[in-house]
Structure 1
Amino acid sequence: MRILIADDHSLFREGLRHVLSGLEGSLDIREAGSLPEALTALEENEDYDLVIVDLAMPGMAGPASLADVRRQTPGAPVVVISASEESQDIRAALEAGAAGYIPKSVRGNVMLQALQLVMSGSVYIRPSGSDMEPRTQMIRGDDAFSARIRALLTDRQMDVLRLLAEGKPNKEIARLLSLAEGTVRVHVNAVLKALSARNRTEAALAARAAGLS
């Protein structure tokens, strides 16, 4: 199993090597300390099973640079491991095609579980809530699409989206969620923008495709 660790902190790379030793089978772990080094490593050999990338290493322009990484290794899942736990960074990474987003603050055993899930074809997103014990969220098949939607929306926006998928008008959504109708309109507009949907129908179709209705 060939894995690339791209992070500019050698101590973290060493610690991650220790975490990865918990994976089954023989490991061929390569390292890079910057985006250019990572791209060179991927260009020299595209046969990787997993690519782990830090968002803040030299050469990275945030999540947007993940597209460069994915172009070099289209067959391998790319996982972001970052010190940032900002929701906008998580959303941007998933939108750029990351198969998982793991905060560096999680424990080693959680990190290993998350990487195992990704390598089995799942998407990993750490549940929100700073006081929560980190746990893995297993998402398979079409549920990967659901995971991306959940990462883009707040809990209340998810409630609104589910009701949109049921064909509920704003007035009914307001009644069911005990919200003002004006507040519902704000949430609907935010949902449409987040999903790049042109109208309520497209948003509802996306929700149904993700199994959220």
Structure 2
Amino acid sequence: MPDGHYGPVQLCDQLGIDRFQFDRARAAGIIGDPDRSKGRWSAAVATELKDQIDEIRAVAGTIPDLGAVRAAEVISARLGITITCDAIPELAARGRLTIVGDFKGHPLYCGHSLEAFTDTAAAITAQRDGELLTSDEAAERLQIRRADFDHLVRAGYLSPARYGRSIYQRHENVALYRARDLTAVEQRDDIDWAVVRSTPKGHQSPLTKLPTAQEATQ
């Protein structure tokens, strides 16, 4: 380096850390502002920081902030079970993972919270409750006809958790429903599930009597 000065990339190389660890150490104040012009650190500062490397690594952690897919891979590898990306928003909703930002509109999950997560039972529950299903899959899960399911959506009893691409359908913007919402709707006492499930194909759904969501709020 010219005159022993280091930019961020070169300083990371000197310290043996990744850029996300550098950024976290900077945010924590362990790595101070550049002491040379043009945003560079001197060799003397690099030497001092090498003596603090254990502290830097302890504060910075070992896992960067990740999207749901990679976060699921990290948790799966640590726990030795298969966790899909559907479980990650569910864990965040329950306060078990922290969202720290987004990348192209998708949440980023804090590497520190991923590194600290070791609760196998919570991961399994989140996987079960956070599973996303298409309308047909959701109707099958509820053991009702697709027409019955559409009435539940019309009435506002169920709403898509998000829109995206399903495993079985190539096109985008497929409505996806969260498994825990299906569990909640099954617990409603204003639906006679035995009657709904026993209604033969071709017969009018008992759920046609439900008002639409807009009508219900008027």
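Output the label of whichever structure in 1, 2 has the greatest value of distance in nm of label points 7 Å out along Cα→Cβ at positions 85 and 157.
2
If mean count of other Cβ atoms within 10 Å over residues 93-100 is calculated from each of 1, 2, which structure is the one that comes out at 22.2?
Traced to structure 1.
Using Kirkwood radius over Cα pairs in Å, single out the structure from 1, 2 with the greatest value. Walk me through the intermediate numbers first.
Details: 1: 18.4; 2: 21.1.
Looking at the calculated values, the largest one is 2.
Taking mean count of other Cβ atoms within 10 Å over residues 53-60 as the criterion, which structure among 1, 2 has the greatest value?
Ranking 1, 2 on mean count of other Cβ atoms within 10 Å over residues 53-60, first place is 1.
Laboratory data are not the source of any read-out in this text; all were calculated from the coordinates shown. Remember, predicted model here, so these are calculated numbers, not experimental data. Cβ atoms are built from the backbone, for glycine too; each structure is taken alone.
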